[in-house]
Structure I
Amino acid sequence: MGAVAALLGALAVALAWPIPVALARAAWPARAPGLALALWQAIALGGALSMIGCLVVIGTTPDGSIVDAAASLLPHLLTGPLPAEFGVIDVAALTLAAGLAVHLLLNVAATAARAERERRRQHQLIQMLTNPLPGEPGTRVLAHPVPLAYCVPGLRTATVLTEGLVAALSRDELRAVVAHERTHLDQLHHLVLLSFRAWHSALPWFPIANRAERAVTVLTEMLADDGARRATGPAVLVGALTLLGSSAEPGAYADTGGIAPDSEMLTARLDRLETPGPELGAFARSAIVMAAVLIVAIPLAAMLAIVG
């Protein structure tokens, strides 16, 4: 039990700081944003499992397994007293584990509920204030002079362009912008971003939570750029992005909160489109996939080893 707790604790520390910091500073994610996004998701999930799992293992040490500890403790939680073999450290560890798990789950639920309310409001406003764009199903035009494009996910999806944006872009550039927004919707980027926003909301004092949300935001923008590039070519997309700047595209969701694309992200995206690096080799891609799998599998396996 002590070795399992030490393993989970070491993994939790690694996933809380050095690994995500190194990933945020690495150059290769721009060459494989989909793989990098999967790795970030594995880091977030593996980190949470490791932190909670370490505390659970410490708390269940007296009985040697999670099942035995639950059988010993649960009948006494309300009636008391607790079994003598469970000391203050054991009870404190289990309390922290339960509190952390509930805190994270409640933040996910609250963030999802806020996002859903805002999406419904956005869809209502879209129906009232916009008109369909001829030839582009699911795309609406808002009578506003400021160039702006955004997408609203949900059971009904919508891509919204302003009249200012339609007037500022050529037909091909407009197709690139629409393809960018539709890629956000097709790849469900809002769900990925929601989970990282919930993590940031749950642990606002945790520096890596902000760094992770920012890194994931730019990766979703790069993936959407790839969708637009496939539709129109990189030169057309570069022209549209250069003309509009970062303020014209608030990201993969139109609901409030979260980190919106900024000028630094735009520069990284333009550099990637104008001077793309070589694709990652098969060995590097396989290593990244294996790392993501292990980051999640190790805490799960460690917990399963002491279940019964």
Structure II
Amino acid sequence: MCRVTISAFQMIQNFPDEDVARTYLELRRWNGSPTCPKCGAQSRQYRVKRDGTEGYFECGSCRFVYTVRTGSIFERSHVSLHKWLFAIYQVVTARKGISSLQLSKEIGVTQRTAWFMLQRIRKACEGDNEGNGFLFGIVEADEVYVGGKDKNRHESRKRGHKDDKTIVLGMRESGGNVKAQVVPNTGSLIKEHVADAVCTGSTVCTDELRSYQGMAGYRHKTVTHSAKGFVNGMAHSNGIESVWALLKLAFYDIYYYFSAKHTQLYLNEVCFRLNFGNVRAHTLERINSMLEICIGKRLSWVDLTA
């Protein structure tokens, strides 16, 4: 067994029940000094019991009662915290992701509950995809169409190659982080999305799409894919193409389908796993990276299905 890897069996041994998982999450969130999520006070935080249940705190300043779940993706969830930790373990270690059906079998919940849990975890990954700073240096940018294959549809439901697909713009820093987002079209607004993610003065490598032309403040290198060109000196888009390969493997092998409405959540997960999925990092470090960004990412069922 690799020294930086935790097996599923070891994960279950490390967090066998709710109490152990809750203690671990309290340590990760507050480092021994509980903080009221309502008023921010750290002093006069008292442990209390509600209906004989432990894990509650009462703030001596504002009298607010809270738990380690409050203000996080775990809030108002009836699923035990050790099952939540195992779900996060599966997300950060599965190269192509895990389906809600498979997760439901492994932790003993319904498929609907497992799907809701996974969507909450993907919501937490949103902060990494949007707020981990600008990309810089040599950055590859490319767009991809995500959706079902027309050849697999009934003749009456064929719509054309791109008509009903979701457009995704991705950017990958050479040897660094990845960002990906759903865009409405491949028009001139693509330049604005690049400007929002890439530091000025960087070298941006793209294909020959006209929408990339005229990006002010960047050194623009182009690869002509239509002429079977894949490398132009130091310019290529092979890095971001490998991201699309992984995304499509997840789409066709694991999920089979995800709607345009929820595509961004799946992109968040893929980006998080690529940005924090270095196999040299200990599995617990990757889990802790997820726990650090799950605060303030409340996602209700109503918001998810609205």
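Throughout, read-outs are computed from the coordinates displayed, never taken from laboratory work. Computed from a predicted model, the values in this text were never measured in an experiment. Cβ atoms are built from the backbone, for glycine too; each structure is taken alone.
To which of I, II does the computed value 21.7, 70 (Rg and Dmax of the Cα atoms in Å, for residues 55-238 alone) belong?
On the way: I: 24.5, 76; II: 21.7, 70.
Computed on structure II.
Thinking of I, II, which structure, once distance in nm of label points 7 Å out along Cα→Cβ at positions 79 and 247 is computed, gives back 6.8? Numbers along the way, then the final one.
Working: I: 6.8; II: 2.5.
Working through the options, I get structure I.
When mean count of other Cβ atoms within 10 Å over residues 39-46 is calculated, the result is 21.5; to which of the structures I, II does this value belong? Don't skip to the end; give the middle numbers.
Details: I: 21.5; II: 12.0.
Computed on structure I.
Hey, helix-only ellipticity at 222 nm (-39500 (n - 2.57) for each DSSP H run of 4 or more, over all residues; to 500) derived from one of I, II reads -10500; which structure?
Working: I: -23000; II: -10500.
Clearly, the read-out refers to II.
If Rg/Rh (Cα atoms, Kirkwood Rh) comes out at 1.08 when worked out from the coordinates, which of I, II was used? Intermediate results must be reported in sequence, preceding the final value.
Details: I: 1.08; II: 1.02.
Value 1.08 for Rg/Rh (Cα atoms, Kirkwood Rh) corresponds to I out of I, II.
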